[in-house]
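As structure tokens, here come the structures.
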Structure 1
Amino acid sequence: MAAHPPSAIRHPRHILVRGVNWLGDAVMTTPALLRLREIYPDARITLLCPEKLSELWLHHPAVDQTLPFAVGESVFATAKKLRAEKLDLAVVLPNSPRAALEVFLAGIPQRVGYARPWRNLFLTQVVASRTGGVKMRKRSETEIRHLVTRPQSHATVSPALLLFSHQTNEYLHLAAALGANSEPLAPHLAVTPGEIEAAKRKFGLEKISQPVFGLNPGAEYGPAKRWPVDKFIAAANKLQQQTNCIWLIFGGKSDVELATRIAGAIRHPASSIQHLNLAWKTSLRELMALLKTCRVLLTNDTGPMHVAAALGTPVVVPFGSTSPELTGPGLPGDARHRLLKSDAPCSPCFLRDCPIDFRCMNDVSVERVVEAVLKAFH
């Protein structure tokens, strides 16, 4: 429920939101931004964000402008840019000391953020951690080996825990400290019809009548988040045979070789149209437009997963080292998405590399993924 904001910040004219640094995390902040817009409909909202994420916020209803900062930019240079904006209020979403120091050095009168070591003195309103929040904790190899050797009992996750343990609630709780509604809200991004048509023309998709599916086989965090490539290939081939779909294969710079391998191994449709390997070939806006075009996205737990869901595209995701309850796509419980887990007792471990046999991902079968994609498609 909404509370009343402190009188000093009840009517700010210009608000700074210090955004987070990673694509998936940025998408998960959008519910909090939308709630801030609800409570401050007439304020100008500026988002301070890394240059690589600046395009994400075009046409977003909660953001009036972005203020990008470069990799390696000093805290003093960032603060200087902020001082020129004449800001009344700063909402600091990251938990780092640097993020709080930026707004302190900029002289923004009201500065709101979570209480964390080495930064509380830089804030004028320190917000306590959310009661009942679930923290991500990396398991040790010893703990993992112990878990996989003892008898298991699997508890069912309650709908309430599923809804309120999600990372989006961390950002909503911070917005609620200003009086915003803290009720869960679906992440939201915006892309225009003109952007979609331009992306289709650029990549030769404007006349395709077959269903377009997306495939995103990479994951920046590490191998433990990646469903095995041979399973991606097998699932893509089975789905192509059953639907005659066109696959768009997405990825970043580090995924080019992987995407090329997958593109070469997928059976071509019964037409002159070929599957498209788009790894490292799209801008962020083009990626968004093409994800919006897809009928369904088969993906690992990674940034484009969150982007697709926030654009309304159904996603199918094998989860292993990470938790759909904490960082799954969209609004928790959204029936459009299929989030697949194995019964591995050590999952989620939140590690970059599996120290044992990668059972969490190996146990998610091709048949199960194919069934989930077909359900999401239909």
Structure 2
Amino acid sequence: MKMNPLRLAKNEEKRLRAGHLWIFSNEVDIAQTPLKGFQRGDLALVEDVKGQALGVAYVNPDTLICARLLSRDPRMKINEKYFLHRYEVALALRQKLFDKPFYRLVHGESDGLPGLVVDRFGDVLSVQTNTIGMELLQPVIIASLEKFLSPRAIVLKNTSSLRQLEGLEEYTKLVSGTLAGPVEIEENGVKFRVDVMGGQKTGWFFDHRSNRVMASQLAKGQAVLDLFSYTGGWGIQAAAAGAAEVDCVEGSESAIGLARENAKLNGVSDVVSYEHTDVFDFLKLAREERRKYGLIILDPPALIKRKKDVKAGLEAYRRLNQGALQLLAPGGILMSASCSHHLHREVLHDILRAAARHGDRHMAFIAQGGQGPDHPIHPAIPETDYLKAFFCSVSESL
């Protein structure tokens, strides 16, 4: 199939040559190749100002990121063979990292498949096609995954807010095989039931795996508070590691239901309790009740999804961290995280510094974390480096 050219303006190929995979609408020579000449999701041959081919991309003429590069080989056919090769490379990396099939198999741009996410829960796959280009390639994506891994079920979990930017609707759909109820996974030696169809995002948050190891090491013998606990990823691992008691605070009743099952699955039901409430309300009440914890896990959802949310999001992070510090016993540890790309690491650093001073506490960072190795970071695309975690030792004022 012949592809239409997408020609870049003078010097606008430099970012692509430096490793980036995105093309912005203001980088296109619209006199030579008008964006309105493309349909949403069309494949295009990307060219520099002199007509030299730079690779194959899919196009969305209606968005700021108007094209994403799929291959630097201008002859590449975007077919089943293409996807199978990308999956093979991605799987080879994960098999070096993990001895059990529970991980993110495809992490978008970092695995050479911009707009595509695949999480693997053993023989069940959870797939997100977050761009119009990948949405239109769904049939070949699903067919190649079936051929590659022969999964019991494939779920399209297209509920990401990124789809709104692409003009796509949100939906969840079982597109292959059968799936009745949650699936069981293992992380850091602890078992969990995951609701792939009804859970948040792809059903589980593999990205904090390494940070949960650190938190569990700090949990032994401690009273632990797990804020935004979801289905117990942090809290139940802390309990399994020997925490004296764990309070999980979560706004979703269905998530708490699954957390109870996960606690029972690991024999820690007597250690873990649950608060079905808003985290801000809980922090206020717990402060009034003078509760104290030796380890607090603060892992909120993305509070800054777009640039226009920055001001309100910063205030929310400030209030959460101040509130958590008020419940921390002297000598305790606060693990504070953010998955908001628009909240840079140095900003969260400063929020924590200010929160400690506001409470007249001495704080020291004992460790910093990021996303696990199955969420690799593309060195030319800062947006792929999104997860921040600070482990803070907090004591009385000097």
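Values quoted throughout were computed directly from the atomic coordinates according to the rules given, and no laboratory measurement underlies them. A quick note: this is a predicted structure, and the numbers were derived from the prediction, not measured. Cβ atoms are built from the backbone, for glycine too; each structure is taken alone.
A value of 3.6 for distance in nm of label points 7 Å out along Cα→Cβ at positions 60 and 276, calculated from one of 1, 2, originates in structure 2.
Comparing distance in nm of label points 7 Å out along Cα→Cβ at positions 220 and 260 across structures 1, 2, the highest value is found for 2. When mean count of other Cβ atoms within 10 Å over residues 84-91 is calculated for each of structures 1, 2, structure 1 gives the greatest result.
Here semi-axes √(5λ) of the Cα gyration tensor in Å was calculated and came to 37, 26, 18; which of the structures 1, 2 was it taken from? Among 1, 2, the structure yielding 37, 26, 18 for semi-axes √(5λ) of the Cα gyration tensor in Å is 1. Taking relative contact order in percent (Cα under 8 Å, 6 or more apart) as the criterion, the highest value among 1, 2 goes to 1.
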